[in-house]
Structure 1
Amino acid sequence: MNTTEILQKTEAFVKETLEGAEAGHDWSHIKRVVRNARLISKGEDVDDFIVEISALLHDIADSKFHDGDEGLGPIKARAFLNCLNLPESSIEHIINIIKYVSFKNELDLEQMEPFKSSELDVVKDADRLDAIGAIGIARTFHYGGYKNRSIYDPETPPNLKLSKEEYKKSTAPTINHFYEKLLLLKDGMKTTTGRQIAEQRHQFMEEFLEQFFSEWEGRI
């Protein structure tokens, strides 16, 4: 198979696997991340094929929906990739991107240090751009509702020094997630294009929060 056929087969596999998934981590999310990755890749010296197939597979089994099992996604992805006759070096690269793309793994930098790559940077930025701005706000409140979390509780302040394990186990109100993750993403962007897009989306979130608190507190 050529790369076009491999990507088409991967799309079909991911779309079928994520049928019925939570709306913030479904096939639509994957498509947006792939579009972001293509846009970011134009300004980076990367292997476009590795970037795109990794973007397609990055949420194939998100641990949040599988009892915290961080190994399941890489296992499912490897089983699929092994059927495509790709070089083992390419498979390893893709698997490492899937393993280390998530925000929570940046809370353990020592663990991911050996697996850094330009392709990982692109997929990270592409995924994180979908976590901020208007789409990011919609996804955040959808997930909060999915987990039956409160919208906001003034008695539960954000924890700005979460460890990876604390982050995984958090049941904090949805508004806290903006301060514990979303507002931190802009300054962590790895690529020039990612940083440029993140600036505008970050500003939109700040404006949203200002409006939210003015309404919550009954201010004009």
Structure 2
Amino acid sequence: MRSRFEIVRLLMEAKLIAVIRTNRGEQVQPVCEALVAGGITALEITLTTPNAIEAIREARATFGHGAVIGAGTVLTAASTHEVIAAGAEFVVSPITRTEIVEAAHSRERPVMIGAYTPTEMQTAHEAGADFIKLFPADKLGAAYVKSVRGPLPDLRIVPTGGVDLNTMADFLNAGCAALGVGSSLITSEILRTENWTDLRTLAGEFVRVAREAKK
């Protein structure tokens, strides 16, 4: 079993965390397959997806050797324990709820909890959050991250919302630890048509842009 700190390292090396939210639970596995084939190695399956717990369990069994499987939209400590029991290796919440940090760490799993303001970010950090999910990030942008990290350089910020091929380099250059990428990667059109080939190709493009930004 990977340690909490090894998972943190893998997420920071991956740079991209694909946020998987589908209307049909049976789409999760082909989405994961296409993303991994495209080079994305961090997959966050949200609890708003139908049958999410079973999808997490199946994804961990199928892709856990080559990818880090996490759970998103986790709102309570009880849900934290449930997703970890199903195989989630990291836990993501859109809200600043510190009990989720305690629950995840009690089971040796890293956690990312949501924040929007510098006060919320520092509160999450002091509670022990391994990462800070800046959400929604689309109205704030990379300049906001750079400004916050000036006085608060220890924050590992992961913006979600507004991260796409045009903005991701700016976010990484502003000092973000990783990027949460959702609908700009797993588009509504791809899900509607189930065009997993296009998803694999698009995932590869995201990986390429992230790699170039890191240089």
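Laboratory data are not the source of any read-out in this text; all were calculated from the coordinates shown. Since the structure is predicted, the reported quantities are computational estimates derived from the model, not experimental observations. Cβ atoms are built from the backbone, for glycine too; each structure is taken alone.
Brief remarks follow.
- helix-only ellipticity at 222 nm (-39500 (n - 2.57) for each DSSP H run of 4 or more, over all residues; to 500) from the coordinates reads -18500; which among 1, 2: 1
- Entry that produces 0.94 once Rg/Rh (Cα atoms, Kirkwood Rh) is calculated, selected from 1, 2: 2
- When mean count of other Cβ atoms within 10 Å over residues 42-49 is calculated for each of 1, 2, the greatest value falls to 2.
- Ranking 1, 2 by distance in nm of label points 7 Å out along Cα→Cβ at positions 130 and 146, the structure that comes out highest: 2
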